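Structures given as structure tokens follow.
Throughout, read-outs are computed from the coordinates displayed, never taken from laboratory work. Note that the coordinates shown come from a computational prediction; the quantities given were computed from them, not determined experimentally. Cβ atoms are built from the backbone, for glycine too; each structure is taken alone.
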Structure I
Amino acid sequence: MEYSSSAKEYAKDIFKQSDNCCKSMILTSIQLFDIPLPKEVANMGAFFRKGLAETGCICGALAGGMMIIGYVLHDHPKGLEAAKEFERRFKERNTATCCRVIHKKQGLMNRFTGNGCCELTGDAARDLFELIHKYKEEG
């Protein structure tokens, strides 16, 4: 899907500027889904950087994606199913939902450069856009 590929690249570009996976997911969604929210809304994800308040718990890309699924599909009959599928895909790709565990898997160089989190955020954005399009088409 070309659209989801552009979501991946857009999210990675934003991540490189902000070093915040949660804000990257929210800003990507506002832009590419044309969500009528001010960009400042992404500041809700400010403290998901390196896990919830830098504790290493719950990845911000996952949390940001869940926020967007909630916003876009909150009244969809299969909204919860979409959220569960997003979490499942995320966990399959990254083996965990917790930053601390994911960072250990990424290795020291990726943690130091942020490349691992940048790629993870891009992959999460691609999955998010595929799922939202899938569920919106199902009606």
Structure II
Amino acid sequence: MANWKLKRNDTGETLEFDQDMHWSDEFAWSAISQTQPVYSLAGAVLVQQSIKQAGRPITLDGDWVWFGRTLVETLRTWTDVPNLKLTLTHYDGRQFTVGFRYHDNSLNKVEPVRYATPEAGADRYTLSIQLMTM
């Protein structure tokens, strides 16, 4: 069974996620950008359109997928690297050059499956990863 893979382009370090991670906004994006329609004095509608070059959101949700604390800590460390470019490989083979969506809280909904103190590397978490194409 193939899984999602997220690779740092600067170091080659790779993390693997279960294919059960769901790309929740896969079909909620359009490559077309359009201005708000306005009307000329003659009554014609004026609309400008163009194709976006990047910025497609890729949100990987996994409320039902458990991750080890070590993997979560690694992802958290990666979010502290400015201008980090990553290669996301979909489990079906598609590849995307991505970066973290810092404006959208890059790691979202990080929750322990069962909270206990002190936390240990073997503890399990659920999370959502906010990426966008670059």
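Some notes on this structure:
- Structure from which 3.7 was derived, distance in nm of label points 7 Å out along Cα→Cβ at positions 19 and 83, options I, II: II
- If mean projected area of the Cα convex hull in nm² is computed and equals 10.8, the structure in I, II: II
- Source structure (of I, II) for distance in nm of label points 7 Å out along Cα→Cβ at positions 43 and 67, computed value 5.7: II
- Structures I, II, by relative contact order in percent (Cα under 8 Å, 6 or more apart): label with the highest value: I
- Each of I, II could give helix-only ellipticity at 222 nm (-39500 (n - 2.57) for each DSSP H run of 4 or more, over all residues; to 500), but the derived value -22500 comes from I.
- Test item: distance in nm of label points 7 Å out along Cα→Cβ at positions 51 and 99 calculated as 2.2, pick one of I, II: II
- Computed over structures I, II, mean count of other Cβ atoms within 10 Å over residues 35-42 reaches its largest value in I.
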